[in-house]
Structure 1
């Protein structure tokens with residue numbers, strides 16, 4: 001990029017071009033904002049696809065649960081046997097071109113701080129933007145959460161996180177401990193078990209398996225619980241954490257085979273494996289941390305939006321401490337359908353803000 005020294009002025013900056021960022025950009029475009037002139041979308045990834053482009057090859061499109069199309073353009077005729085990273089990256093690429101969203105990449109957003117005349121300064125690797133509103137859609141993929149346990153640094157085997165998961169074949173003949181009770185942890189276990197010499201599943205809490213279909217009522221109730229956390233300024237939990245694990249055929253088979261025979265969290269890590277206070281030991285060559293992600297919002301630190309509870313208090317998508325900032329794909333809008341709705345709501349509020357109409361509390 002050849003304009004890194006210039007300061008650009010826009011009405012809105014969208015940071016991130018995953019589901020939430022593209023949905024927001026679509027609604028900006030649809031309501032009369034011109035990309036490049038009135039708003040800009042900044043994405044630090046090398047290409048289209050959001051976090052999906054980094055998913056492991058064995059996560060085929062047919063294994064993806066709850067992938068909702070972006071607004072205005074359906075994802076149709078996708079081959080369920082193809083890697084989801086390819087299918088969704090191609091879809092996002094076509095979406096960006098169809099709606100002429102002009103995503104700028106790769107651009108690293110380094111800091112957002114107070115600017116002149118009540119506006120915000122967005123400092124990036126491609127220069128600085130001055131904006132009247134910010135839609136933050138940076139997701140979580142860049143902040144994998146690594147728990148810390150006694151003895152972790154002594155382990156002689158390999159430790160990796162879901163974000164680095166290469167697929168099951170790489171664990172052939174190895175003893176693998178999978179840590180984490182979410183969807184990724186169970187997917188990893190079911191994939192790795194046929195290849196590994198042994199697998200052990202460890203979680204902090206007993207897993208909750210959900211029978212029956214995932215209805216709209218169940219979804220709304222789960223989202224409401226996450227919304228309440230962000231309204232209180234607490235760090236959001238994922239929607240999956242309050243819905244439980246779907247008890248599908250693969251899960252039932254895993255339970256019957258003993259692959260999903262869960263152990264409580266170990267107390268320490270040894271050079272050769274893991275150990276509990278009661279003396280139980282499990283030898284391991286690999287510890288795979290399927291322990292989730294945290295919101296990638298460090299660049300917002302200069303605005304001091306965090307509450308004492310550690311999160312950002314959000315009303316809808318609007319940061320309570322700063323109505324110029326909207327968080328989409330955060331907390332209750334972290335699902336694909338939630339991101340679509342959040343993008344529309346954020347743009348509606350931003351239009352009111354920019355026309356100096358009162359925004360409902």
Structure 2
């Protein structure tokens with residue numbers, strides 16, 4: 001089941017009865033009527049969800065940046081399969097309204113193309129990694145039929161990245177957040193520039209780092225105000241940067257500071273399987289913070305073999321002290337892994 005929105009006809013289109021489709025229709029209808037402010041909520045993946053008020057001018061600036069960077073044109077068709085209650089889905093609607101894209105709205109699911117017949121051609125779509133991974137396994141030809149694909153909302157594993165490189169459409173990883181009105185930088189994942197691991201700032205975005213080497217950005221999308229992040233980055237060029245990890249993902253275990261993303265990257269190299277995982281910590285009387293790894297898997301894992309493989313990549317302090325198997329990770333409404341809720345669920349067993 002899907003719902004079509006044509007920007008030029010939205011004011012003449014009656015509201016659909018389906019609650020989810022009606023939500024998308026109401027936003028586009030309000031946009032067409034010239035509404036100037038909108039209240040959205042952060043996803044809650046890195047903290048408590050909170051409401052943020054964005055202006056029409058901010059959202060228009062973001063849509064223009066994306067349209068220019070991706071070469072989107074009036075009349076192109078877009079698949080909107082991210083939750084329209086949050087910034088990623090909302091901005092797909094804004095791009096459609098501002099650029100003049102025909103939009104096919106489908107409820108969020110791991111296989112969004114199941115709602116569309118093969119005869120419907122789509123040029124542009126945005127996915128979370130779980131969606132593109134599922135489609136690569138079941139409907140790779142539908143991905144190849146697109147022109148441009150955005151992937152964001154969660155980390156992309158090495159195994160998934162290898163599969164993405166074979167996709168014919170241009171695939172970009174996004175960097176941004178609700179406070180920056182969706183993405184402010186893109187990284188090409190396939191094609192001629194796939195070897196470049198850096199994010200490229202979009203036109204009109206300024207960026208610098210603070211004393212922690214954490215990125216902050218500003219532009220029309222932020223009303224000209226600096227937005228501070230907790231992402232530790234290194235600039236590889238005047239407008240290119242790589243993400244090393246989050247400042248709030250550094251734990252102190254027995255007096256040793258450990259970057260959780262470094263542990264995850266090492267585990268990815270020795271695991272190389274599809275199961276999701278993340279490094280975390282639990283209180284420890286002796287160490288203060290005890291390094292652990294949570295793995296979304298039901299089968300037994302050979303922890304000793306894993307630790308032997310990790311020794312060549314990590315210091316002894318960076319080897320997880322415990323591996324916790326979780327049958328199903330908790331997720332936010334936008335499909336991101338809710339690390340705090342997942343860990344909390346293991347403690348309540």
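Taken together, the values in this text are just the output of simple stated rules run on the coordinates, not laboratory data. Keep in mind that what you see is a predicted model, and the values were worked out from it rather than measured. Cβ atoms are built from the backbone, for glycine too; each structure is taken alone.
When FRET efficiency 1/(1 + (r/R0)^6) of positions 64 and 296 (r between Cβ atoms, R0 = 35 Å, to 0.05) is computed for each of 1, 2, the one that comes out at 0.95 is 1. Across the set 1, 2, relative contact order in percent (Cα under 8 Å, 6 or more apart) reaches its highest value in structure 1.
Taking FRET efficiency 1/(1 + (r/R0)^6) of positions 144 and 256 (r between Cβ atoms, R0 = 41 Å, to 0.05) as the criterion, the highest value among 1, 2 goes to 1.
When mean count of other Cβ atoms within 10 Å over residues 16-23 is computed for each of 1, 2, the one that comes out at 29.6 is 1. So distance in nm of label points 7 Å out along Cα→Cβ at positions 88 and 312, computed for just one structure, reads 2.1; which one of 1, 2 is that? Among 1, 2, the structure yielding 2.1 for distance in nm of label points 7 Å out along Cα→Cβ at positions 88 and 312 is 1. Matching task: 14.7, 42 is the computed value of Rg and Dmax of the Cα atoms in Å, for residues 24-151 alone. Pick the structure from 1, 2. Attributed to the structure labelled 2.
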